[in-house]
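Scrolling down, you'll hit the structures one after another.
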Structure P
Amino acid sequence: MTYAAQALDLARQVTETQAEPLDRAAALIVAALRADGVVNAFGSGHSEAIAMEIAGRAGGLVPSNRLTPRDLVLYGGRPAAVLTPELERDPSVAHEIYALAPIQPQDVFVLVSSSGVNGTVVELARIVKERGHPLIALTSVAHSTRMTSRHPSGGKLMDLADVVLDNGAPYGDAILDLPGGGTYGAVSTITSALLAQMMVVRAVEELVALGERPPIYLSVNMAGGDEHNQALESRYAGRIRRGS
């Protein structure tokens, strides 16, 4: 079976198996938005791409923030040299990221990590729950189950979340066998992006069903897009940020 065929098959499986947790995740987002909350999405490494699917993109929710280790540089005054691949394993980073963000008690969090075991994402999950925020985890249950946590507590992202969305990626992420051993062809980004968009879509549909007009971004590459977006962003002045 080709990579495309396997990836599409896995995407179909995810849409079937994750229907119930998607409904619960969407409900948490709707509740937060109706309470004037914001969706805070975090991912590091390749998972940052999934946070970008949730926060600040065309067709998505305006009341959203993307949290990232780069916040230490963009908003915290740390030197760019701090941004090493090992940074995501440091639990202390989570405290800085949370403290630098314009977070309010009614906000909801979506934390993305396929492995779900690195120090930063696990510590951020701990902080989020200690502060009373609803927490949605987007992870690979198969991969995380086979990993040992890199957090001092021994905990994992999926252990701390109110709702777990399983991206269905296998241990090691790749799905094609390499002659002589090993695998290639990663799939977690595809299924995670699909789940992230489905979650947002369900939240929007629920808001519409409640008779509300969801605050949705237009593409800035459409006529009137900038004006439309700026008008909506003004409603959340000081609550959302659009750093690079």
Structure Q
Amino acid sequence: MRPYPFPTGQTADVNGTELAIMLAAVVVGSTVKAITGMGLPIIAIPIAALFIDFDDAVVVLAIPSALANVVLAGRERHHIDQTRDLGRLAAFGIGGAVVGTIAFVSLPETPLVLALVFVISLYVVAFFVHPNLQTSPQTSRRWSPVVGSVAGVFQGAVGISGPIVQAWVHSYRLPQSAHIVTVTTLFGITGIAQVVVLAIDGEFDSRLGPSLAACLPVLASIPLGTRLRDRMSSRSFDLAVVAVLILSAAALLLRTV
């Protein structure tokens, strides 16, 4: 991984073709995100990183990812009373995101990504072996600080915390809207923390234009994804969430190897 932050004077050159590819990835990712609660960074970052530098992709997609979470959390805010451990997960997620972003320069990428793929695989296997797998309120309260911290570190270090949060919250078996408001609130908080640190470090100096441009397809795609989710059964929603987790593991593994 290239040192982070970038040396003074080094810029990210994003041409029209690269920008078009990134925007297409954002459309797909934001639609999937509106359906399942995650999908934008896990889809868009690996695709964009095939054509532009990985660090550039992380920075450019930070703002649209945060925006998508804020919008979705706002749309589902009326179901926040059905959530669980949201405050604890959020508080520890903020701390983890700041630590992960600052430590980005020294944290090796490959071991982090492989560890993330391993965790995703474990949950997917557990879901199919035990379809009714559910984390009790007592267990979730005990472990939520650890999960929040780890998710925040991954968000700051590699720009992807979705699989950790998604798998953990999905194990609660909340109603669909409560699930969406939980994960998007958590992603939004850690994502905003990441954006603030990146802005302070001057990482948007040469990337602000592409980042803001990517916000437009996010706003256009979310209503479509929300309508599709409203038509899904609980089982279909569960399978969609697991499918995105599998996709995320495959994309991360493909990029790593």
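Could you figure out which one of P, Q the value 2.0 for distance in nm of label points 7 Å out along Cα→Cβ at positions 113 and 145 was computed from? It must be structure P, since only it matches. One of P, Q was used to compute relative contact order in percent (Cα under 8 Å, 6 or more apart), and the result was 24. Which label is that? Of the structures listed, the value fits P. Out of P, Q, which one gives 0.70 for FRET efficiency 1/(1 + (r/R0)^6) of positions 193 and 225 (r between Cβ atoms, R0 = 25 Å, to 0.05) as computed from the coordinates? Source structure for this number: P.
A value of 17.9, 58 was computed for Rg and Dmax of the Cα atoms in Å; which of P, Q is the source structure? Checking each candidate, the match is P.
P, Q: which one has helix-only ellipticity at 222 nm (-39500 (n - 2.57) for each DSSP H run of 4 or more, over all residues; to 500), as calculated, at -24500? Structure of origin is Q. Given a value of 1.0 for distance in nm of label points 7 Å out along Cα→Cβ at positions 49 and 65, point me to the structure among P, Q it was derived from. Source structure for this number: Q.
Where a number appears in this text, it was derived from the coordinates with a stated rule and is not lab data. None of these values were measured; they are calculated from a predicted model. Cβ atoms are built from the backbone, for glycine too; each structure is taken alone.
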